[in-house]
1. From 1, 2, 3, which structure was Rg and Dmax of the Cα atoms in Å = 22.0, 94 calculated on?
2. Mean count of other Cβ atoms within 10 Å over residues 120-127 computed as 14.2: which structure among 1, 2, 3?
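Every number in this text was worked out from the coordinates using simple rules, so none of it is lab data. All figures in this text were calculated on a predicted structure; none of them were measured in a lab. Cβ atoms are built from the backbone, for glycine too; each structure is taken alone.
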Structure 1
Amino acid sequence: MARLALRVVAAVLATLALVVGCGDTGGSGQGRRPSGAHVTIRVPGDAPTISDAVSLAHRGDLVLVAPGVYHESVRIDTAHITLRGASRDKVVIDGRLQQPNGVVVAAPGVAVENLTVENNTQNGVLVTGSAKASAGLPGRSGGYDTGDEPVTFLKSFLVSHVTATRNGLYGIYAFSAQNGVIEHSYASGGADSGIYVGQCRPCHVVVRDNVAELNAVGYEGTNASGDMYVVGNRLVGNRVGLTTDSDHQEKLLPQEDAVIAGNLIAANQERATPVQADGGWGTGIGIDGGSHNQFIRNHIAGNSNVGLVITATADIPPVGNQIVDNTFTGNGVDVGWTFPTATRGRGNCLRGNDLRTTVPARLATAASCPLPDRSPSPAGKWAVPTAPGGIPFTEVAAPGPQPQFPHALTTGATAVPAVPALPDTAGIPLPSASLLAAGARVQTS
């Protein structure tokens with residue numbers, strides 16, 4: 001009910017925005033495209049708005065935006081163009097709580113780089129092959145892709161050096177999209193989650209080197225399966241650090257085959273954050289009906305409820321998750337397995353972890369990897385702290401300056417590969433407590 005209520009509020013705000021017409025949703029074609037192939041279209045030099053510049057762009061063009069605050073919603077329907085800010089902190093697409101999305105990417109091969117998106121009723125940056133999602137419909141409980149129609153994927157994307165803050169659902173949201181990278185970005189004030197990847201199989205998506213803090217959830221992967229990598233991110237100071245889950249409100253059940261490696265997942269009990277819709281609090285990693293995922297060399301510390309919890313989603317059991325070579329310190333419970341419904345897990349296992357407390361006790365011995373998928377997973381209970389009240393996403397602390405895209409003014413358009421290179425799991429190190437700390441507000445103790 002809480003999740004539904006959150007989305008209803010966002011949907012109402014979005015509808016009001018469309019009625020009053022406060023947000024531009026497409027370019028008028030004003031301005032002039034420089035002659036030639038693979039040109040740079042400058043805003044406001046060549047076109048008065050970002051949307052105008054995007055509407056003028058051809059394949060291989062760069063839309064380069066000068067510092068300023070832009071009150072528009074930018075939709076990109078032209079494949080293989082790059083939208084880049086001249087300054088990450090000073091190029092701001094501000095929705096003023098009057099539009100659903102800051103940037104909507106609805107064409108393949110698009111790169112969005114070096115800018116800030118804020119104050120949108122739904123998403124900062126939305127990358128999607130779903131027509132309903134790109135039209136600004138309310139989202140999961142509103143049913144982006146319900147019914148029997150096949151899933152339509154957007155193929156290939158890049159979101160890099162983007163700051164997404166104070167958005168009503170997600171900061172950076174890839175839904176029904178494949179073959180993409182979300183990197184070097186910052187997400188805060190997401191009323192649902194900072195970074196979200198949903199409804200892809202196989203995903204071929206890499207989420208790397210990002211900071212997500214002061215969100216209800218730092219990173220969420222729902223029905224995101226197959227070559228799905230979440231590596232080297234700082235997920236600190238949210239209510240919940242990371243979840244990977246199966247959800248009947250999206251297609252492509254169940255969630256499986258993701259790699260979560262080399263992340264710092266710590267101190268996820270920040271009060272000055274939006275309330276998590278399911279009451280989550282003090283949790284590092286939540287596996288909710290996800291299966292055959294690998295959790296490798298993560299640093300999971302100081303989460304007051306639990307470092308990593310495995311549970312079931314309604315009728316979907318978690319099966320065959322492997323927890324390997326992680327470090328757990330200072331959590332309420334390091335690893336806890338609990339199945340509150342009749343649906344129980346199977347074949348989940350641990351190996352080589354530095355951990356102190358598990359529920360049930362001696363879990364590392366009783367469920368040592370490898371285990372067959374048919375092996376029942378033991379379960380237990382522990383005292384879960386009550387989540388305190390939160391704050392509206394509009395009141396979350398503003399981010400500090402973030403690292404700039406290198407050579408933003410002199411580099412041409414970014415060529416987005418058809419399929420990104422996937423990380424070598426063996427080469428991903430255990431992170432320190434200072435991972436990506438320079439751009440973060442919330443520090444670990």
Structure 2
Amino acid sequence: MSSFLDRAHTIAPPGYNRFMVPPAALAVHLAIGQAYAFSTFNLPLTKLIGITKSAPDDWNLAELGWIFSIAIVFLGVSAAVFGRWVENVGPRKAMFTAALCFGGGFLISAVGIHLHALWLLYLGYGVLGGCGLGIGYISPVSTLIKWFPDRPGMATGMAIMGFGGGAMIAAPLSVFLMNYFKSATSTGLVGTFVVMGVIYFVFMMIGVYAVRVPAADWKPAGWVAPTQPKKLVTTSQVHVDIAWRTKQFWLLWAVLCLNVTAGIGVIGQASPMIQEMFGTRITPTTAAGFVGLLSLFNMGGRFFWATTSDYLGRRNTYMVFFLLGIALYALVPTTGQIGSVTLFVAAFAIIISMYGGGFATVPAYLRDVFGTMHVGAIHGRLLTAWSAAGVLGPVLVNYIRQYQIEAGVPKAQAYSITMYIMCGLLLVGFLANLAMRAVEERHHYREVASAHS
């Protein structure tokens with residue numbers, strides 16, 4: 001088994017079709033994208049003892065909310081800590097490890113549900129599952145970029161869109177399984193978690209089996225590396241241990257963090273936001289449809305914007321994200337004042353497409369700036385920006401809303417200040433992106449290597 005997982009056994013033979021690799025990556029990302037649908041378990045988890053309603057000893061939503069938060073934190077931490085290891089061992093061993101962690105996280109959580117031990121859910125889905133998220137998220141990135149040097153944005157967009165769309169599979173699957181296992185004495189969650197753990201492990205193993213890496217001297221037929229690279233696109237390499245000390249890394253960290261902060265807070269509050277801003281005109285069912293629509297745009301935006309960045313350039317694509325985002329967030333309070341549901345939905349559909357697009361475009365941006373040698377490891381360290389945004393975004397939206405309501409502001413207007421704060425964050429992100437320049441030659445790998453020789 002160990003030899004099967006080794007990088008040497010994943011080198012593609014001559015004539016291998018490189019378009020077989022994105023589906024392998026997609027198998028992993030569609031599985032770990034289940035994280036966006038974890039909220040489907042929240043209410044049933046508050047009724048483990050009471051079954052039909054919460055009992056005094058049942059967990060509350062505030063306690064359960066930490067499961068998802070811990071998972072996102074460990075996504076960023078594991079991606080940063082294991083990024084170099086992922087580069088060294090290759091995508092197959094990394095994907096296999098991710099499958100063990102993510103599937104195992106469900107099984108440990110099932111034990112926690114059976115024993116009513118919340119700390120086991122924190123450990124299972126939060127810590128172990130979060131490590132599966134992080135390692136699984138970055139494992140195909142550098143491989144895809146090496147297979148598609150001519151279209152790196154499109155390649156990473158094809159895979160990463162799976163993470164945005166994973167909830168569309170996971171949400172109905174979760175509901176189906178809970179209903180199947182439900183009884184008069186059980187919410188059906190133990191069986192659901194066991195089955196989902198096994199299903200996702202098997203599904204991720206398809207990617208493990210199918211993934212291949214190109215030979216060292218491989219390049220696409222007829223493709224010639226440009227002799228005059230575009231601005232901000234390097235033909236040199238930067239070592240991961242040097243990259244994270246450059247100002248370019250931290251500018252990109254800010255760019256990703258601020259773009260994600262603006263979007264992730266909205267995703268978490270989308271359903272109550274549209275209901276509170278438009279009152280009785282929006283039913284819970286309609287709000288659920290709105291959330292589903294955002295998921296579609298989150299997924300589609302990852303492929304659309306990442307592919308577009310191959311033509312616009314990565315820096316210019318982020319310029320669009322920030323400037324258009326500022327305009328749309330500033331428009332949201334007006335949509336509530338004039339009562340235009342259509343304009344509100346359209347604005348957030350575009351905003352969320354750019355949120356997803358930011359995730360899918362950043363690996364190619366890193367490749368442009370730092371080269372391909374350690375792009376997966378650098379990407380792993382950059383994803384700590386996601387961990388920070390995963391806390392900052394929801395806190396801004398939820399706590400400012402609560403403060404506004406307690407101050408007597410009507411619920412329909414309680415999000416206005418938050419939207420303007422988001423505009424301010426996006427402006428800072430725009431300035432960070434504007435400041436991006438090529439990495440200085442002294443940071444290039446060859447010069448670092450000669451300095452130590």
Structure 3
Amino acid sequence: MSQTQSSPVSPPTPQSAKSLGAQATTAVRTFFISGFGTALEFYDFIVYGLAAALVFPTLFFPATDRLTGTLVAFAAFGAGFIVRPLGGIVVGHFGDRVGRKSMLVMTLLLMGTSTFLIGCLPTYDNLGLLAPALLVVLRLVQGFAAGGEWGGAALFGIENAPQNRRGLWGSFTSTGIGIGSLFGTGVFTVMTLLPDSELLAWAWRVPFWLGGLLVLVGIIARCRMPHDSVNKDQAPRVPLLAAIKRHPKQMLLAIGVAFGYNTIAYIGSLFTVTYTEERGYTDTQSLLFQVAGSVAFMFAAPFMGLLSDKIGRKKVIAGGAVIYGAFFFLFFGMVDSQVIFLATVAFILVNLVMAMPQGCIPAFLGEQFSKESRYSSISATYQTGAALGGGTAASIATALFIAFNRGSLGIALYSGVACLVLVVCVLGLKETYKLPTTELGEQP
């Protein structure tokens with residue numbers, strides 16, 4: 001009986017080994033520019049959100065009871081979302097017309113400066129109403145910067161990725177969100193180990209000062225990134241208007257995707273801190289729950305992006321939304337058990353499920369639009385949805401918590417509606433993971 005011999009596998013040639021090494025280096029460099037830069041920016045963002053939940057009600061809005069003060073502090077947090085679409089439109093316009101690099105450096109610089117200055121602000125006891133007014137102004141600057149940051153960072157990953165790895169490379173920004181959340185929550189956790197008098201007197205400022213200084217690292221990295229090739233002759237005079245004319249359906253559905261996701265994300269990452277405190281957990285315990293969740297999110301996001309490269313974006317995003325909507329009803333029961341282990345597992349699971357859509361959304365939305373107006377398209381749509389959803393999520397959740405006599409049913413139902421919006425809008429967009437990069441946005 002004849003036997004077929006398999007030919008031995010030849011070792012990689014020096015040229016192929018060099019090529020593999022170059023690709024790995026490019027991936028690491030891309031992650032540092034898009035993912036790590038976003039991590040620094042989201043660190044600043046999450047630090048403000050945690051301060052709004054933990055110390056700002058006392059320091060800047062002391063004329064109300066604790067829960068109402070939290071509601072007002074979250075409303076100030078939401079003010080930053082109002083200008084995020086403006087930041088997305090303005091920065092996206094110049095990102096399409098001038099290039100990604102200069103815009104990504106500018107947004108990081110704005111975020112770092114405003115964050116550092118928040119740490120320097122006098123409180124209500126020193127300046128009266130001027131103190132919360134200045135806080136809101138700096139929050140608006142943060143929001144403007146964040147509006148232009150996410151889209152550019154996501155596109156840098158997508159547009160430099162191998163064709164079959166756009167989901168993974170696009171998820172670098174999502175991984176950065178997990179890193180920034182982990183670091184920001186970790187720093188605030190350390191601060192809460194101090195006596196409350198020290199936390200309120202000076203320690204709350206340290207995370208803001210540290211964030212402002214760390215942003216310098218990201219700026220150095222982005223100043224060294226390669227100049228992107230933007231053809232000013234091919235770019236539309238007003239890229240956003242060109243995108244609206246060419247992709248009206250995609251623009252509306254992308255806003256819906258961003259609305260649904262940001263609603264559940266900011267409830268899951270910010271309001272839950274307030275909820276655990278209202279259920280009797282300490283500040284430190286609440287933040288440690290978030291740390292555990294951030295670690296889970298950080299590792300899950302790139303896996304979900306890679307999974308979407310294998311089976312498609314829509315399956316992972318819609319599947320994650322359905323699971324999240326169902327699980328959130330169980331989440332509150334696990335936290336209400338007052339068992340530390342169960343509460344920790346609840347935060348880990350909710351972040352794992354939250355990473356399913358977030359790991360894929362950067363690539364999925366970026367792939368819907370043509371290159372000459374892609375920065376404007378993804379920034380304007382995502383930030384509009386983020387303003388409508390994420391900017392109101394924590395405040396609405398707190399109001400529902402009050403309206404339902406400190407019960408969780410209203411919040412769970414609200415999250416379920418947001419998940420439904422996310423699923424419907426995702427299913428209305430086209431699947432893009434198999435399209436060649438050069439053909440993205442060309443399909444009707």
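1. 3
2. 3
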